[in-house]
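Q: Quick heads-up: structures coming right below.
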Structure 1
Amino acid sequence: MKKVLIITHSRDNICIDTVSSFIQEMGGEAIRFDVDRYPLDYMLTSTYRKKKWRVLLDDGSKVHDLDDAAAIWFRRSFNIGQGITEVLEQEYVEPSMGEIKRTIYGMLEALNCFKMERYSVYRRLDSKEEQLRVAERNGLLIPETCITNDPAALRSFMQKQGAPLITKMQSAFAIYRGEDEHVVFTNELGPGQLDDLETLQYCPMTFQEKLEKKLELRVTIVGREIFAFSVDSQKISNAGIDWRKEGMALLNDWQPYTLPENIHRSLMGLMDAYGLNYGAIDIILTPDDRYYFLEINAAGEYFWLDRLCDHAISRHMAAVLLGEASRRA
């Protein structure tokens, strides 16, 4: 029986259970590793003895032998070491967290099996600038862009553009005030707001031309299969710049979409360049039918689209993990 190790956290959504059920239907075993429960509830041990490695994961109810795992799905690694501050004195927390993360990521890199994706690939994809460069090299249009912490450089870029810009962070940026989380979405930047950006020096941001939108596309690629969907985000004013602001209101408005062959080919070239077997890609289709690449996320969500295609995405995910469908080595 082929084993698939799923790296996630205890509050992840239903996609974990859905993929796990398909893995089991196909004769495999899904092993869930909630990293927020390590090390307080889980025990992880790697040993090398008599020229043989062995990796054991004790989840409190069963001990899993991971060294013969067929695949790893690195879905999420949120809240590693949760609760450690409650059992250690503060001076030990930071060095202990360092060892906790190195142990998990070291194990994931070291296991000799198929990985979707490697932790090192996730870290490479943190560079949104490289994403844009790789996308352009593969024939995709990208917005005119300025990534800077220099207010003067931004003013110059905006003056040359002569049109509104949008501004966004390169990461899932959120500000916490007490228990409240304030997510920083993509927003429009007008000339009157430039005077408020003197603090830009201390936190670089990404600025891009504001593209008119006919449709927004979310393209999910699993192995060598493409699942494309579109939504008219402009029908709700608050979703015009960033559809996620009205994600729930637009939930049932997504429709299957057929990509032109040249865009299909360019996206596959992008996946090949990174060696990715999973990618959630955001694209804008302008009123003159031009496709602009925005970004690719190797851990992007897809669960709301999965239900629109009878869970075909999760089913194919299971097949790729088990080696039952074409994948990039």
Structure 2
Amino acid sequence: MKESYLYKKLENKKTQCLTCAHRCVIAENNFGICGVRKNIGGKLYAINYGRAVALNIDPIEKKPLFHFLPGTLNVSFATAGCNFRCDNCQNWQISQGPKLVLDSDRGIEKDFSAWREEISPAEIVKIAKDNNCPSIAYTYTEPTIFLEYALDTMKLAKKERIKNVWVSNGFMSTETLEIIAPYLDAINVDLKSFNNKFYQKHLGGQIEPILENLKAIKKLGIWLEVTTLIIPTLSDDLEMLEKIAYFISEELGNDTPWHISAFSGFISWKLRDIPDTSVNIIHKACNIGKKAGLKYVYAGNVPGNAAENTYCPKCGEVMIKRIGYQIERFDKNGKCGKCGEKLDIIQG
């Protein structure tokens, strides 16, 4: 447990969390929306500090990041909790775990602490060094809700010349983005829809802070890739997907990779009756992205998928071939091996 880095003390021992865009006002002995920030005696604490609920070595492509250190491995970790409650969440056991434990009507394990492993920021950095991982990814759940743990790790990683990567819903506060920016090298942000009602009903959030953060991230020079999960009947409207594509192209730049991912109800939290996304709609969305002028559009969770390859935006040759998480590179130091066109790849 650690005192939160970003909060205000209010009257009657209330606190206002400034970590994410919810900006929760929290009464004494209560939690924020994330389920892991608690007001204790008029001070706000991150009770998940140092408690890694998941820690693995993953390919960078799994994040997904296709233009940042391609072909490398990273140490990926998370704590429990999340500031969203996405109906489609595939990691709901850990992202929603603290909230479910707090709900006495749910028949699940009450001692949530049994899920957690104490591991310090220094130990995480050492794991990265020992395994020759050039980056650490803050992922699986929303890294904003374990800001203190993440930031302390990021600072140590920076000293060791290890890169820091976030996989985020983009709903952090402006204050959080400001304090992580000097240490953050790359981020993949989920832009789940371009419809605020969808965000409110199915995710428990708002779209506007995310759009503003995306623009700010790009201006800060942090490498950015965007992912959109297409859920049949909920986020598969072609006009909406066109709005996302043009927002990325016009506001973030046509060099920003867009990952379009297929939904699977089998692994979702609350949407198990919705059918899987068709390959047809994925290909239509990819064409929308290309029509909007995006240089790099990728299709995820599609079998036999050549649309995960990186093609030269000028001559069309395959420069990075991907089969699962195995890659084969044909570029020359981030440029097309045939025509010399820049491929917008961060090498290290």
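Q: Suppose percent of Cα pairs over 19 Å apart, for residues 79-150 alone works out to 44; of 1, 2, which structure was it derived from?
A: 2
Q: While we're looking at this one, here's another question. Supply the structure label, taken from 1, 2, corresponding to distance in nm of label points 7 Å out along Cα→Cβ at positions 23 and 223 with the calculated value 1.6.
A: Here the read-out was taken from 1.
Q: Between 1, 2, which one scores greatest on distance in nm of label points 7 Å out along Cα→Cβ at positions 95 and 295?
A: Once distance in nm of label points 7 Å out along Cα→Cβ at positions 95 and 295 is tallied for 1, 2, the winner is 1.
Q: Given that distance in nm of label points 7 Å out along Cα→Cβ at positions 7 and 303, derived from a single structure, equals 2.0, which label among 1, 2 identifies that structure?
A: So the calculation was done on 1.
Q: Can you rank 1, 2 by Cα Rg over 2.2 N^0.38 Å and just name the one with the largest value?
A: That would be structure 1.
Q: For relative contact order in percent (Cα under 8 Å, 6 or more apart), the calculated result is 18, so let me know which of 1, 2 that is.
A: 1
Q: Continuing with this model, one more query. When helix-only ellipticity at 222 nm (-39500 (n - 2.57) for each DSSP H run of 4 or more, over all residues; to 500) is computed for each of 1, 2, which one produces -8000?
A: Traced to structure 1.
No value in this document is a laboratory result; all are computed from the given coordinates. Just so it is clear, the structure is predicted and the values come from calculations on it, not from any experiment. Cβ atoms are built from the backbone, for glycine too; each structure is taken alone.
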